[in-house]
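S.K.: I've put the structures underneath this note.
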Structure 1
Amino acid sequence: MPPTDDADNGFRKQRFTGTDGADYTAIFDGEYSGRGLVTDAHAVQTTEYDYFLIGDADVTLRSMTARGGRRGGVIGPRDDHVVFWLQHGRLEMHFADRSRVIEPGSPYIASASEEYRFESDETVYNGVHISDAFLRRTAGELGYPMPDGPVLFDQQDELVARHGPLRRLLGDVSPTLMDDRVRGAMRTALNRRLATVVLDTFLLRDRGDDVPTASRLRAAIAFIEEHARDRPTVPAIAAAAGLSERGLQEVFARTLGVTPNGFLRDQRLDGVRAELLRGASPNSVLEVARRWRFTNPSRFAVAYRARFGEDPSATLRAATAQRPDGRSSWRIRRAVAYIEAHLDGVCSVTDIAEAAGLRPRRLQQLFREERGTTPTAFLRELRALRRGGEDWTDRRS
């Protein structure tokens, strides 16, 4: 199939809502090869939905709000792979050999050839649809081996998903992709960037002895995070990931938009900030910076300010100002350490209090006294720092 650089390439920009008489069943059947749609009695009376799509035959960005109760049905094999994020609600997907429960958070990919039964409840989601033919063509251009039969994806590893490579890229390119004047070669180039990140970050199933780039990216990230304090060299990172130095540079540029050294620097800065927030070295920012191999104080301060929007000394003051002696108590340091270790999972006030050896009410009191905030507010701040990026629908006009 030749490259699709013609002016339109099946371009569509459409919105369907219940208020304009659009049929939810027609969207379900036509856009998802769906059948057997069922809704509970509540949904029949209160169905509320808004479905938006924009793109061409290769890639479309989509969002859907489907409120008003539970729905279910069968999604059949399609021509495109769907990567989506739930923003609200809950979705159960039942495949022939497995079941998955999807909740708001990390991206999930539904391979084009797989049929599944679903049950959803009050769902709001954003998605990217990439045609199987276009994905195969992009893989060929990159030199990635692809199966002759169906292309089946595994999910993103949690370590990769935590850095949000596809969400980060969508934040950069979606304003352009949302412009219906952008057609032809420019749109195709942006489509290829999206398809490349999908191939770089989602593992292909049953590849035998082939090692997908997604596995190598994960190995590189894991090595950097484990050894960030030691400031490993690019050759050492490449060797740990089974890539050449050039291959390492390319995959980081494509997926994360940074160099390996830039990614390593950010991990070291994150390590410094975590220690400062714990108040572990209340009298010396430089003491913490040296532990993370920052040897030039002025360059360190500039980099820290660029990443976090404040001076490192301000971070330390905020962490310790509420204590008469300028130090956080050991129980609060223990609570902070527990929060940092559970950013990606369930982290309730009760759990934090138990880890610190305090009653929840006393934890709240000490946290306010020593840090001027609450445990849950502190947790939200750290999660926001880790998440980074911006959701593309927040930028949609």
Structure 2
Amino acid sequence: MSDLGHAIFCGLDVGKGTHHAVALDPDGKRLHDAALPQDEQRLRQLFTGLQVHGDVLVVVDQPATIGALPIAVARDVGCQVAYLPGLAMRRIADLHPGSAKTDARDAYVIAEAARTMPRTLRQVDPGEEVLAELGVLIGFDDDQAAEATRLSNRIRGLLTQIHPAAERVLGPRVSTTVVLELLSRFGGPAGLRAAGKRRLITVARKAAPRAGEQLVTDLLAALDEQTVVVPGSAAAEKVLPRLAESLAQVLTQRRQIAEEVEGILDAHPLAKVLTSMPGVGIRTAARILLEVGDGSAFPTSGHLAAYAGLAPVTRRSGSSIRGEHPPQGGNKQLKRALFLSAFAALADPTSRAYYDRKRAAGKRHNAALICLARRRVDVLFAMLREGTLYETRSARPA
């Protein structure tokens, strides 16, 4: 971000309840240095008061979450806004005397960086606003995904406890509409057996026209495998319908969130670039944008792979080389998204051929997928850097 001749440089070290603001003129003279409540009226009062001296540039150290309100107020009163990335701020802070870590010192460092090193600043553009919206939705979706996993495990655990054969049929499909409909209507094994084949097929066909009848046939055969009643079965018959209804509601919310994320994602210029890559869907693209942005913070694709925890680590001691091992650190959410994306990309011939070559070289399934995910990071980094769509290349066989 270049210097546009601002008259005032206002640095804000944002906080949950209180910020600290330092305002400097082009000569470095302090015009303001005080704590500032997280309050719209006080923020507006400060910014409009500084505008008496000319154009004001407001710089924060966090453009989202607790820094969202100062940015919104600054824009509303006509100030330009920017933010100083955390890594750049720490490096600039080392250039100033003293080792104290205070809000006042941090705010001064932000304002001084805006005054003397404008190239270290980043603009808060519409893309950042989109990321803020995505962050809220994806965070809620993560919570719902965890809740769906908990409920699924609870249902499968109860079925395993009272009727293992029924769990073998229903468990792998517990998140499907047809299984949840059967469990919510009829309860556990006793209720399903009492409902009879005709009623079960009627309900199953509505939820799954093709596979519903076969599911009922397999389920009734599994129910006949057990004649004894396990202690706790009566309570499970009451709990299973409630768990099924709760899981169905959570899955419905996740589908709604996905639609909302897709609507917001369309406003980001890199959304089409990411989703053009095989195996990258709406949720994966949103996660990549949240964790990586446009990729400009990473000098090379290797740095991005290391950040995602996909770059192998070589362990050696003296002349003894212990080999390469997967790293234990990295951004676990990003690593999971890229790993699952690589798994989904196995339907793509190019990705499948690379995976098959790694398997032919002796690597196991997960190790081959990690290798594929690492290779895809190189492609992803180039796509983000150039802003180009994915190009399919001819696959080289194993």
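S.K.: Can you spot which of 1, 2 the value -14500 was calculated from, given it is helix-only ellipticity at 222 nm (-39500 (n - 2.57) for each DSSP H run of 4 or more, over all residues; to 500)?
M.R.: 1
S.K.: I would also like to ask the following. Where does the value 2.9 come from, among 1, 2, when distance in nm of label points 7 Å out along Cα→Cβ at positions 108 and 132 is the thing being computed?
M.R.: Derived from the structure labelled 2.
S.K.: Figure out for me which of the structures 1, 2 the number 27.9, 88 belongs to, where Rg and Dmax of the Cα atoms in Å was derived from the coordinates.
M.R.: Here the read-out was taken from 2.
S.K.: Can you tell which of 1, 2 yields 6.8 when mean projected area of the Cα convex hull in nm², for residues 68-163 alone is derived from it?
M.R.: 1
S.K.: Here's a follow-up. In terms of distance in nm of label points 7 Å out along Cα→Cβ at positions 12 and 156, which of structures 1, 2 is highest?
M.R.: By distance in nm of label points 7 Å out along Cα→Cβ at positions 12 and 156, the leading structure of 1, 2 is 2.
S.K.: Right, something else. With Cα extents along the principal axes in Å, for residues 92-307 alone derived from the coordinates and found to be 80, 39, 28, which of 1, 2 does the value describe?
M.R.: 2
Bear in mind these aren't lab numbers, they're just calculated from the coordinates by the rules spelled out. What you see is a predicted model; the values in this text were computed from it and never measured. Cβ atoms are built from the backbone, for glycine too; each structure is taken alone.
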